[in-house]
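Read the figures in this text as sums done on the coordinates, not as results from a lab. A quick note: this is a predicted structure, and the numbers were derived from the prediction, not measured. Cβ atoms are built from the backbone, for glycine too; each structure is taken alone.
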Structure 1
Amino acid sequence: MKNKYKKYSYYILPILLILILSFSRLIPHPSNFTPILAVGIFSGFYFKNTILSFFIVVCSMFLGDIYLGFHGTMFFTYSSLLVAVLFGVFIKSLKFKEVLLTGLASSVAFFIITNFGVWALGSMYEKSFYGLLQSYIMGIPFFHNTLISTLLYLTILKLLLDFVEKKRILKTSY
């Protein structure tokens, strides 16, 4: 019985993250103020299995999208989340410097990729360099929520990880 528990206990945190992320998208919140990028970075850092990290983020988004509805720019949104996971894969330690750098980088990547998707697939902006530039300018008011939420939630995850390691509550996998 203990062997089965040990075998499956590794999956408790990923499942918990998926459920929390999916639920966090359903409760009222300011635009772009979600923990999804932070959890993408954290998953890429924490789990040795990059595929598992991708799965956590994509599954969380997909479950939320089932309820909220699908949209034409999902490819760009999901791609930007996978970039956040890759940022997490390449960091060696989750110190505050890495929290700031990866939080900033993933927020900028999300901004660039998703606004490009809105421009490329949408009809709001003309298909020219001016239209692309306009889509980025119009996206600026949403950027600060993305950046603040990513840094906030990543800091919370870092502090929780530090607490868990200190108390030896959970065996870490990195």
Structure 2
Amino acid sequence: MRAGISLRGDFDAEGLRRLARQSKHAAQARRLLALALIYDGGSRSDAARLGNVTLQIVRDWVLRFNERGPDGLIDGKAPGPKSLLNDQQRAALAKAIEVGPTPYLDGVVRWRLCDLAQWLWEEFRVSVSEQTLSREVRAMGYRKLAARPKHHAQDPQAIEDFKKASPPQWQRSQAGPLKGNE
């Protein structure tokens, strides 16, 4: 059986135990203690038992520790999937949103997400769902704005007449305060 990957030389077991005591991340402290056992001359199997993991995971910890030090043993956030749109496509999308659709070419009078998704497919052959496109458009700083509809024959005077006029201020009622049954 061949020897395991060696740990970096700028740390020792006592230093890792000190870092584990100071750590605010329980998982990082557990990993540091397992690696401290290896620094003390313990086997990788012992470190795996101490960390309650497999040998492969201990090997991954050693690689992360060698590459980034103790900070490499903190659980990070997963990066998630790569964006479907590149910077050039985002710039073209922003320009299309700013200019707006051309009714006789695009077949619409205002952009909806489904129309923008279709436009992206026709321009760049990139298939984007409406949900993903909504997230991209919001990240670019755009919000959905819709004007409140107004009837073309609406009479402004009728609106004012319909509104209820309330008294200018509250007034105390003429009846005295209510008294309980005595």
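If relative contact order in percent (Cα under 8 Å, 6 or more apart) computes to 29, which of 1, 2 did it come from?
This value belongs to structure 1.
Could you figure out which one of 1, 2 the value 24.1 for Kirkwood radius over Cα pairs in Å was computed from? Kindly include the intermediate steps, with their values, before the conclusion.
Numbers: 1: 16.9; 2: 24.1.
The read-out was computed on structure 2.
Determine which structure produced the value -26500 for helix-only ellipticity at 222 nm (-39500 (n - 2.57) for each DSSP H run of 4 or more, over all residues; to 500), calculated from the coordinates; the candidates are 1, 2.
That value comes from structure 1.
For which of 1, 2 does P(r) over Cα pairs in 10 Å bins from 0, in percent, for residues 40-103 alone, calculated from the coordinates, equal 23, 46, 25, 6? If you can, show how the numbers build up before the last one.
Working: 1: 23, 46, 25, 6; 2: 17, 27, 15, 13, 13, 11, 4, 0.
So the calculation was done on 1.
In terms of distance in nm of label points 7 Å out along Cα→Cβ at positions 56 and 152, which of structures 1, 2 is highest?
Evaluating distance in nm of label points 7 Å out along Cα→Cβ at positions 56 and 152 on every structure, the highest lands on 2.
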